[in-house]
Structure P
């Protein structure tokens, strides 16, 4: 058993992205008999608080930086105690993502860093002037203390190397919970589903014009947009939909829990034309629900083609239109078969048990050495 402290800016009841994957990773490591504490800012009230969570307040400075001297002091005290085997940081760009590197450097505690998409070329190009100052002054110096990076896909490994970091990288995908498969509900329309944050990186500015080009040819289909607004982008997309005179489109807002799983299951086809994803948890969720997917090369889902569970296409309107024209002609039975292939794929390769085992092996190799696991790359 090792004692591991995970650090993430925040978690919430919204079970998606790091709010889902970091908590489930911690739970899977507890099953592997690791002693886990998750440190996070108390930004969001939660109905169900994990027993291993330690939360901390923001004290001063811009909220988006998440400065928490209380968290910093606590991490320093834990590092100096000599009782912490691993620090594991998730994400970048906030002060809680800087503290672990400072503690690791001061007290010699091995540090694992999971960028979770924040090192992609798209993410690095975008942001405020504050972000451009934060990288050289705080974030990059903190990352110098990293013992091993964790990438959820080969593309994220490439992002890490392009930024000049030469530490070992463990490539371990996120896991996925496989829900019970319920019968699909009958509807007047077949459903093309987008589910995720309404954010500029998700490619909705490609999806809506593409839908405009195919909607008249496929009157039996509707487009459903599900997800919470991010920085006012939802209003912008609604205006675009109006300008394009889109038909049979529905903006449904955020869905959680069983309602979200039902949206995946009741859709005939899932689509994510994203510009940048380190993993794309919504793709895994759709496949686990038995729904085939169209995903752009901005997300690392090349296995869709190999497993016969969907399409992995170029980023752009033309490629999306071409794929929709092919996919929307397929019968419900054909898409159901593709969805079952995707579900089988998720069950065989993306179980949380396997993810927890691989992360525990990574920790053991970092602390004790020995034979390097095959999924860790040193070059």
Structure Q
């Protein structure tokens, strides 16, 4: 019989219910043993639906349950406190993005896990999306040549009066809506680093703070290999894409595994000296452009929320085989460092160098 890691979840909100738990039931090497949630009605419903022991206090769960992994899904404001307690209980830690709201807290999570000799996995699910795996493969194979530009633009909404700030960010903290720099753009910062195998050199941008008036967020970064990354987000205006550009998609979190039509599916672009890619993550589609042709690239069909299952399997494998996690706390720190540099650059009206690199 295959050995499995016992997993406990802290935070049983929408991210746990829509992304993690539905994927975990098919993971080959884990068992969801417990979950903690301060909202009594949510705790009762989710623990009953998924058949694990529920706790209203995460500290009690960490102290009582014999867990191999704790997944921190509460949002960044208390991730340090939970991670440190878990590490002291000798439990390996998976922390969702962003791993903290300050570099001090992110560094503390890394140092505590290292000091307690437990593994730390940064929950960057995008690396497990089939389209991105294929993009990485094509870049390695030379289909794009030297990468010059990586670009994502997410513009849309129904006006400022309907803009809602995510409740995981305390007033004044970096972060705002669900598709801004701190909550969504941090995925792309890691993706750009991972696809190019290059760290970030400098940053210029602007990010929103919780509770502030919604404005356009942007981030321009230069990677050390010379490539430029560009993110532009605004959730408080209106789309200008044509509806015929839509496609069926599993995302925005395709309700319980049901694909639906999205008129404005999110995507990003990668431009190189020999070719370019347009990557649609949740529709799980990708197109390749070159001098010779334009073609749709065949991609493995792993419908949402399968990447979250692949992520937890990867972490469990590193624990069971005592190897380095595929994505580390250092990756999470570097992504946060770039996002926070955008805030600093807007306040100082200067380019911010990402220096020195963390190892």
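Any read-out appearing in this document is the output of simple, stated calculations on the displayed coordinates, not a laboratory observation. Just so you know, these numbers come straight off a predicted model, no measurement behind them. Cβ atoms are built from the backbone, for glycine too; each structure is taken alone.
Out of P, Q, which one gives 20.5 for mean count of other Cβ atoms within 10 Å over residues 85-92 as computed from the coordinates?
Details: P: 24.6; Q: 20.5.
Only one of P, Q returns 20.5 for mean count of other Cβ atoms within 10 Å over residues 85-92, namely Q.
Taking distance in nm of label points 7 Å out along Cα→Cβ at positions 189 and 261 as the criterion, the top-ranked structure out of P, Q is Q, with the highest value.
When relative contact order in percent (Cα under 8 Å, 6 or more apart) is calculated, the result is 16; to which of the structures P, Q does this value belong? The correct label is P.
When mean count of other Cβ atoms within 10 Å over residues 149-156 is computed for each of P, Q, which one produces 22.8? Each step should come with its number before you reach the end.
Working: P: 22.8; Q: 18.4.
Considering all the candidates, the number was obtained from P.
For the set P, Q, ranking by mean count of other Cβ atoms within 10 Å over residues 141-148 places P highest.
If helix-only ellipticity at 222 nm (-39500 (n - 2.57) for each DSSP H run of 4 or more, over all residues; to 500) is computed to be -8500, which of P, Q is the source?
Numbers: P: -11500; Q: -8500.
Clearly, the read-out refers to Q.
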